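Down below are the structures I want you to see.
Bear in mind these aren't lab numbers, they're just calculated from the coordinates by the rules spelled out. Values in this document were obtained by computation on a predicted structure and should not be read as measured data.
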Structure I
């Protein structure tokens, strides 16, 4: 069970399937709900960080494209257009609740370079201490690995874990399009059982994870297990939950059982 009394700094990761409709257009209602909840938790005393996917998907919609481009330059162009649109929407919505946001775009090189990593850590610290909500994404116009489906930050799941470690978070919440990790695919097996607590990631747990996620994203449950390992190694609990209803954040901070918790100690359930 998550001890919410030990949680102050929370990283929330949202994916393309949470932010957009299947046609690539922004899901304004869901984004508004997410922003409202994040701002309310910030006002409640939590320190909030948002890791947001969706730049390529939003760019597709804004450019009027009906499917993900096959060429890398066009994917990068979609990412550049979409990132601008995403930050415009976030900035406008957060300001309605009196909260400032900052954009942080990262590549793996930034994380592996000691000097750059320290600078990023210091930036996170300064922003959080001044009440700003950092909004993080991979810099897709520079980092091409995710766009060509070679392991890099993996639809930002791995990135969110790296961010959680870098900003010394107390909890990482990854929103996805299902309720958590199941013992089998709930889309195919109606008897699939939700795993509420994973205390270690072994071969059996890996078998429960499927492949790619929705058509709009590039990650699935497997990349979330990678993120969970990074968090668990750093002593940071990670929770996978359904992002369809952002108000579930209140249930989490109120100590209710939600999704799948990855944390060492206790028994798997």
Structure II
């Protein structure tokens, strides 16, 4: 883990959806970072603007990093605007990762909302790379509109086990599902007693999905969620990402739902 941003050069840039790009980074003449586990994040620095936390969207050995960024604020807009050959700062890896090993021998449900599919893509790739080590894979994707669906070229591969996509607001020509992502659970194929779920998206979607999974019979400890808070130092010192007893940059972002459930039930006054 490095606490000082190391310069990385953008070697590939792929537009993914409206306002969203994937950046592939390599060290700009310096040493590579330590390997990133699926679910961990880096602090990406747009020179002259600032830095934000962004999870890896592909498994990485630390030399080549892949991040999918949605333009939502000043820093993310700056990162989305960088071109191939430009440099960005990177420090990390930080946080906890998806416990893919816990899913060995079990059916796997990957449930994503919006940009939450990006941190989950390494889980999908890991399960597809070792099909005999896992049971049935179910990929459930929700997005605001069809134009916001990520990784369209990869969806046909993910559909070979089972993948469903639904949107909140259809656009002209959309013939797919319309509704919240939990409606796709009725089509998924899994045994609740031997299933592991990985969930990432807006917090309201995480709560609704986790409750639906528990209603289906999954144990809260078998549901893994990735939580988002305002991360600044990424080292557990500033306290901006505190959620109850957890500092999410250190104790998260990935936690089991039996730990997250009582914390997410608290509302600010």
Structure III
């Protein structure tokens, strides 16, 4: 009877809109109150800490930090310029740019939310300016962001591997092809949309600056190579790879693009703490 009441209490808390982690905690505390064993309260704090006390899970804040530093150091803009150079000059080009940029960014931070933040701030206004339907621009950006948790490094793969003792390198290797296939499916959809609704053709001005764009994009393209290459080849662990990527983006932002200052670094750390906290909860 007590178990049934606790279960009903849990669903009630979810129905009134309480965040899932608070609903679970509330039911746990209610269960302790029903049992009347105050010593179990110590178990709660031990479980909270023990659930996060994992070397593997340390990869998550590093990847989030790497993505945040990449956005703030200007590397994301360079990767989007590189995407424009690749596919920006054909009909519906900005739609393809959105997809390709989503694939490239997925190789850095492993988070759909981080990808959506980076892509939406740049590409949605640009697509709207070129005449794309605003709803389509937003929908395509949201879809492209979903490639983030599939192509390595993936935060959800790290969590799954830490809970099941599965090889993270194996999971990452298995995520590459499905992620690329998903990107291809989006590209096919964008192709039909572009011809059906007469999506604009880009001016192709990026081609005149191809050499300059390629030179500037190398620093951004090295980040996913460091992460994926290091893990798949077994040279570094996922946690070490994330730390290397964060350090790389920090150094590039300080000494190459020179867009990182104390405020930007603090903002990146603050964003990392907020994102990581929500994931760990």
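For the reader, a short list of remarks on this structure follows.
- Read-out helix-only ellipticity at 222 nm (-39500 (n - 2.57) for each DSSP H run of 4 or more, over all residues; to 500), computed value -12500, structure in I, II, III: I
- Which of I, II, III leads on relative contact order in percent (Cα under 8 Å, 6 or more apart), largest value: III
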